[in-house]
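The data blocks that follow each hold one structure.
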Structure 1
Amino acid sequence: MRKSIYTTAIAFVMASSIAYATETPKKDDAKSENDSITEQITKATALAPIIETSKATKHSVTVKGKKIDYTATAGTLTIRDDEGVPTASVFYVAYTANPGKNRPITFLYNGGPGSASLWLHMGSFGPVRVRTTSPDATGPAPYTYGANDESLLDKTDLVFIDAIGTGYSRPLGKTEGKKFWGVDQDVDAFARAIKRYVTLNERWNSPKFLFGESYGTTRSANLVNNLQNQGMDFNGVILLSSILNYGIEQPGYDIGYIAYLPSYAATAWYHNKIENKPAELSTFIDEVRKFASGEYAAALSKGNTISDAEKTAVAQKLSKYTGLTTDYILKADLRIDLNRFQKELLRDRHETVGRFDSRFLGVDYDDAGENPDFDASDTGINSVFVSSLRAYLTSDLQYKTDLDYRLGAYGQPDFDWDWKHRPAQGWTQMMPDVGIDLGAAMRQNPHLKVLSLNGYYDMATPFFATEYDIAHIPLKPQTVKNVTFKYYPSGHMIYLNPDALSQLVKDLGGFYDQAAPQGK
């Protein structure tokens, strides 16, 4: 059908051109012809479906020695505004084990903001997972993906959702993408999509979990409060590589430098840039934490009133923990910028370290620059994830569409994220602190459990910043006990390290057993 429409349109254009060569049409006739061509081409344009679609296929996977039969459903959810007008088609892939209406169900998504959720979908806990050579760059196709014996399908059903403007999720009709591209706008759209899925699939009585990665943690902290205010309480929120407070990134504040220091130290330890390197990373990091929140924080708080002697003493200790020279740190005024650290740490080896995962190594055009040319932890895995997902959706899940799978919304001309946020308490913020919203959700639902998952080598969302953000959520001691922290020898995408993934799945299994015990 698509081919015949285009053929008709092209034939029409050619016929019109020939006619024009012999006789110039009247102005009204030309307009009519152009309108007809435009209408035919528009009909052939790939558009997101207003009517919800789904394609279900049957599969099985073996997890912990037990065979699990499951249904994979790739489809769309139509969300509507308060007047019932369709505003967006949201793409998802759900994995549901049999039997299952009251099994735990987890909604998973990546962040960005404006990123599709292929990373979690293809790399972590679904029944199918890609294979990479992390922390080395994975080579070109053919790629390998297959059964995932580390899947969480034995504990929970899984629903992976693409944000609007990413994946196959699109605005509908005259609705523009910017309606969804903002802190609170995005949460409103996800809340509508999740409620729609739960209603369509009769899952209101299932234990429910949110699982966000990176900016997805910002979304989760806001979203759980939003949905609970609409009568949908959650059992658990899982925060993978968190950023909850963007306020600390504003110029003039020193907390960001303090928050990054333990991640710099872990990276230097990994790449053997620490003299008399301690045997245990965790012990070393504990020492750095104390220095960062104590002597280092006190020094930075003095600003330009710090004495030369104290500044030099602090720089020497920073050198000991980061692998950078004292002279370099003094020139940086004790404040080590992330990009500079990536470039400087291994400059003598002609290499840079990754941002998402500092185990990855890159090679720049030259060694003289201030910042790395690219992030090796991004380029080293991009193709294997994208190519494998595209092959998997069409071949294994048999989902067909003329839409292009978008990795993100941020490449679109009108993409401009609205960072303003109206928190659960207080006035509108210009930069969001969603810890306020998570705190409100935890106080109102004292059964809500939170699991914070952190990679030592993650320099996109450093773990010490997460510890700081959560420690500053207003919670009583009995509620603080509902928060658990876990740490792994990996980066932003913890699951890229197979050894870390195994421990991660064990920890998650224990969390699900605690937050939604079987037989409850």
Structure 2
Amino acid sequence: MSVGSVVLDVVLALGIGVAFIAQMLRWLRVLQREHYEPGSMSRFLGRWSSPRVSSATSVERSKKSRPVTLTHLLVLALVVSVALRADVAAVLISIIYGVVCPVGLSIKGRTSKLRWTRRLTTVSVLVTGAAVLMGVGGVFTPRPWLLALAMVWAVPVLLDLGARVLKPYEHRRSQNFVDQAVERLRRVRPRIVAITGSYGKTSTKNHLADLLGGSDGVVASPRSFNNRAGLSRAINENLADGTRVFIAEMGTYGAGEIAELCSWCPPEIAVVTAIGPVHLERMKSLDIIERAKFEITEKARTVIVNIDDSRLARWPENLQGAGKRVRTAGSKNPSASVQVRDRGEDGEWEVLVDGVKAATMSQVQGVQPTNLACAIAAALELGVGPDVIAARLARVTSVENRSNVVTAASGVMVIDDTFNANPASAAAAIALLTSLPLSGRRVVVTPGLIELGSDQHGENISLAQKVAANGAELVVVGRTNAKTLQIGYEKPVRRFDTRDEAVAWVRSALVVGDGVLYLNDLPDHYP
């Protein structure tokens, strides 16, 4: 073997190593943002491998926007190189792919940095070890570089497999924290209120904490700490001696998860806010979502349900037949035990308890009356009197990034609804934009709605149609839903690759008398 051949092999090996590291940094961040869920890498590889939507119908495009055809060209070139037994060319193509693809999925991250936790390190070591074995194994094959190429191209698949292999181990390891949480609950003995729903969980949790008198003896799980790891951590870190009430938000990606949470954090009172197509991509049908949410009722003595929701309206009879105490809540259904309804005058809500007016209050922007009704119902079940609740209604505020309205220094009115938008909240946010006293333009900046499975296409068409019907301009961020939103809007749209670019356009284009709604904000591991 000549010196030149050895040098070439070393250079190519180093190049493969650099490309592998670049791929790992990209896809590890995606895996972390997707909570190490097995299968998530395959979904996102499909998203990032799809072509960027043509900008032929757009009136404005980000200057940095480039067609995502490079991945497809490199795949084609790799296939040709392998077929022609041009191994050096195949390696060079793989190095280019590993360093620059998928185009737009950055190594550093714009909205989320990679956090080198113990779990991330474990996955990294396992996958890197598997990749090195593949590369070393290639030495003993007739074409030694072919297995080395898999180190680059197969990173998402290897991470999926690694997450799946490690899932039982991670579950067992987290049991120590769950055991600590169980012991803390046994010692402190708080009354537990568990809240779930496709949407409205966080708002209802915060409203209930406000109605219970702030932080004195009341602990609510922090924002998004609603799975096994997050809930046990919330208990271990925040549940002090003397805590009277613990409000636990419970989320789920599938059947059995809420039942498992309730097995060691059993609620006295369960609250269910809504059944909707959130996480439909993972859970496949509304029936499966409903069954998963119903698990929260199994250990609860009292169940509070929002009967404005047509699916939840069927629950009370079944629950009462199972011996549960049921209190209903809502803002539209007149048969609800607790109602927060629009008086139709003076911008006020009226609170009714068992048909009797308990209070009136000024409407609070960003607060959904149904969520507030659920919180009031839970407070009543905890023994807080209607008079006390009426006095504390002034404490109720909207959740951060949930239809908060502010006036920017430029005079433009801004609605921030960037946290986990869903079809119902999106419709409410658009209605809010329409209701603002504006003399100029109304603009909606959005990447659309996600994780809606087979409903995603239709829901985003409906979203764009609502924007058009209310006379607002549509600005689309990213490409995840760009084509669908364009179809629904039926008129030219402005498109930008990132929300930051869209914000810069808003600041340069809108003036006093204009208004903008920022609806949803996808993290940058979405295309």
Structures 1, 2 compared on mean count of other Cβ atoms within 10 Å over residues 366-373: the greatest is 2
Which of 1, 2 yields 2.1 for distance in nm of label points 7 Å out along Cα→Cβ at positions 206 and 486, as computed?
1
Supply the structure label, taken from 1, 2, corresponding to helix-only ellipticity at 222 nm (-39500 (n - 2.57) for each DSSP H run of 4 or more, over all residues; to 500) with the calculated value -11500.
1
For relative contact order in percent (Cα under 8 Å, 6 or more apart), structure among 1, 2 ranking highest is 1
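Every read-out reported here was derived from the displayed coordinates using simple, explicitly stated rules and does not represent laboratory data. As the structure is a prediction and not an experimental result, all values here were calculated from the model. Cβ atoms are built from the backbone, for glycine too; each structure is taken alone.
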